[in-house]
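K.L.:
Each in structure tokens, the structures are laid out below.
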Structure 1
Amino acid sequence: MPQVKVGLYAGLRQYIANAPSVDIEIVPGQTIAQVLQKLGVPPEKAHIVFVNSRASGIDCPLQGGEQVNIFPAVGGG
């Protein structure tokens, strides 16, 4: 089965036991939103999404082999 590597950052790492990333098996065509659901990450917490270093959205379909990086809202001041 195809896999994607998912990196969760900052407070989102709690969903993958504070590991830097996790490999997730997917069905081709599965969206990032579905991967988030599989990991237990509320979709509203995924504010910045990159697929293979390109900005994306959680509705992006995946085929396998992608690197997905997800960041929560970023604050600063």
Structure 2
Amino acid sequence: MSGWPVISGRELSKALARAGFELSHQKGSHMVLRRMHKPHRRLTVPDHQEMAKGTLAAIARESGLGPDRLKHLLAAA
């Protein structure tokens, strides 16, 4: 897949929900998502109108999904 799409933090959290993440809580403009099944993960997703490309890459890495799988989940929306 090519570069990252232009998406919001809400769209990203919906894509991560398809991978088993759920909203734990939100503090200010940051949503904290967690995955209860193994491997357990906790992610912080900014609730911004447009996500920075570097932030998307970091979330793909921290989630354990990798860039290709996350792009696939985003395209499935």
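K.L.:
Given a value of 16.8 for mean count of other Cβ atoms within 10 Å over residues 13-20, calculated from one of 1, 2, which structure does it belong to?
P.N.:
2
K.L.:
Compare relative contact order in percent (Cα under 8 Å, 6 or more apart) across structures 1, 2 and report the one with the greatest value.
P.N.:
Evaluating relative contact order in percent (Cα under 8 Å, 6 or more apart) on every structure, the highest lands on 1.
K.L.:
Tell me which structure, out of 1, 2, gives 75 once volume of the Cα convex hull per residue in Å³ is calculated.
P.N.:
The correct label is 2.
K.L.:
I've got another one for you. helix-only ellipticity at 222 nm (-39500 (n - 2.57) for each DSSP H run of 4 or more, over all residues; to 500) was computed and gave -11000; which structure, 1, 2, did it come from?
P.N.:
For helix-only ellipticity at 222 nm (-39500 (n - 2.57) for each DSSP H run of 4 or more, over all residues; to 500), the value -11000 is produced by structure 2.
The numbers here are math on the coordinates, done by the rules we state, and not lab data. Treat the numbers as computed from the prediction; the structure is a model and nothing was measured. Cβ atoms are built from the backbone, for glycine too; each structure is taken alone.
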